Structure 1
Amino acid sequence: MDFGKIPEHDLPNVDFTLPADGLLTQDVLRLQSPVSQLTSYIGCAKWGRKEWKGLIYPPKTKDAVFLDEYVKHFNSIELNAIFYKMPDKQQIITWRQKAEAQKADFKFCPKISQTISHIKRLKNAEDATSQYLESILEFGPYLGPCFLQLSDNFGPANLEIIADYLKSLPRDFNLFLEVRHQAWFSDQEARRALFEVLRESQIGAVITDASGRRDCLHMELPAPHAFIRFVGNGLHESDFRRVDEWISRIKDWKDQGLQSAYFFLHQHDEKDTPILADYTVRRWNEVLGTKIDPPGLLSRQGDLGF
């Protein structure tokens, strides 16, 4: 994931402190009853990484069974593959069956296809959306929230298009929206209007934590659910401090009424992502009292003192 990438020598100049919560977050969470156990999902963005053989996958793992192995180590996946191609029903069924064979509570969190978000730009997208929904519903109980990522040139002038598109979706469709145009964050009126639309539509907001785009850390929860896309920097020491701060913030949100959290780990080079994921799951369990199975590294455990 190259979004928000900066040279390593610039990392010491980045203020990685999480911003204060937005007023919307406080208002939304105070209406909820705190939960004793936060529904928590932690995963990566891809499963087909050859570099993970010998790290979490057995050394001789074949490409065809990467997903089978991935499901053994994580309880969710941020599914980006179908962004580039409209999902095929039979492919979805095959992926679901692989999850069914390994873990009852696994969740696929698929990205909305680019045909809808980037090519049609949410206009005249009814047929494409119906096709997308019909396919992903084949995940059945293994379907988690989907997320709609809009391009960095999709700005506040398109707010009415967003609102109309969200109104056209089934009311029970579990969706989070990610925006990237800088004006959504720098223009305070545009920001307020966007998150109010999401709140009215009961749609969540993706929070993306990337070194070079600190504005995307809007810290607004228009629904009592969090979806965080965390972009690390190759196991730079700041990655672990940032994870710790996120877990502390999520603990605060849980105490205020947060109902669920999805935390997906990215790296600009994904080869070491399972190491950061293993650290994240262990700390998450320690602070939040959850019992998520850590990925279980086959090698390099000693690098971080595990």
Structure 2
Amino acid sequence: MADTTVDAPVSQTARAKPARGKARHSAVGYLFVLPFMILFVAMVLVPLGYSAYLSLFEEKLIGGEAFVGLKNFTEALTDQAFLGGVGRMALFLVIQVPIMLGLALFLALAIDSGRARASRSARLLAFMPYAVPGVVATLMWGYLYGPDFGPIAQAFEALGLTPPDMLGESGILGSMMNIVTWEYVGYNMIIMYAALRSIPTELYEAASIDGASQIRIALSIKIPAIRPAIILTVIFSVIGTFQLFNEPALLDAIAPVVITNGFTPNFYAYNVAFVNQDVNYAAAIAFLLGLVIAVISYVVQLSSQRAERKVRR
């Protein structure tokens, strides 16, 4: 009996020590996360809450700001300028993103295969356009596209050919696609290349012993293995497409007839807020644009998960 009475307090103390240790570790973890949470609340949640508040009001000439509920949202859903910008960016997404990501995947596979000469220099050259600020890149390509002074137009005229109207109504969207592709191919290539480097080399060696070619290895091993990285680049591209702003804002100076205030949804929200001075309606447009991005990103991720499940089955 004496032994049991002595052991009971000792066992309770021994159990209490791990619990205290876990509590201390949890507290330290929360302290490390606290700076991020403060910044997240201050820079994301508070502005979102304030924008949501603004979107429910309307500035009137008589009476000042008045509560209108969801009126701004319903008006945006019938706004042809906003809907036209969304449709234009949807077309941009369908055409430009597959081309850009296809080029990025090709470059990543070529560099990873070891067959590309001077792979380090190739990585640097492919990534270098991303290091150029978007404003500088747009101004540079705007100069190249110039119908009167641009090198592209001068080269066509020197050959006796009619230069393409790259800043006209029929060519401006393709010109923007080219700018964005030039800027972000290297960025997406680095993400895919980093994922490729994490694949065990034993898989390649086994496939080579079985007589698989580099194309078969890429299709059967590499691309399926980096599917999460590819989906990540797709989601980033969806977000970037609907947030397109620098290109239309800067090309507007040299193609003002073609670039309308609602050429892209983001550009339209900017003009509504800072040119028309209607921050309430701009907040509603921004929320709807965020909803469109969230829905498309969710559909992309859901489709990827379903495809992965089918492959596993």
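When distance in nm of label points 7 Å out along Cα→Cβ at positions 199 and 231 is calculated, the result is 2.8; to which of the structures 1, 2 does this value belong?
The structure behind it is 1.
If helix-only ellipticity at 222 nm (-39500 (n - 2.57) for each DSSP H run of 4 or more, over all residues; to 500) is computed to be -10000, which of 1, 2 is the source?
That value comes from structure 1.
Looking just at distance in nm of label points 7 Å out along Cα→Cβ at positions 79 and 183, which of the labels 1, 2 belongs to the structure with the highest value?
Values: 1: 3.4; 2: 2.2.
Comparing 1, 2, the top value of distance in nm of label points 7 Å out along Cα→Cβ at positions 79 and 183 belongs to 1.
So Cα Rg over 2.2 N^0.38 Å, for residues 159-278 alone, computed for just one structure, reads 1.56; which one of 1, 2 is that?
Details: 1: 1.13; 2: 1.56.
Checking each candidate, the match is 2.
Which one of 1, 2 has P(r) over Cα pairs in 10 Å bins from 0, in percent, as calculated from the coordinates, equal to 5, 18, 22, 22, 16, 9, 5, 3, 1, 0, 0?
On the way: 1: 6, 27, 36, 25, 6, 0; 2: 5, 18, 22, 22, 16, 9, 5, 3, 1, 0, 0.
Attributed to the structure labelled 2.
Quick check: 16.2 is what I get for mean count of other Cβ atoms within 10 Å over residues 71-78, calculated from one of 1, 2. Which structure matches?
Among 1, 2, the structure yielding 16.2 for mean count of other Cβ atoms within 10 Å over residues 71-78 is 2.
The numbers here are math on the coordinates, done by the rules we state, and not lab data. Here the structure is a predicted model, which is why all the values come from computation and not from measurement. Cβ atoms are built from the backbone, for glycine too; each structure is taken alone.
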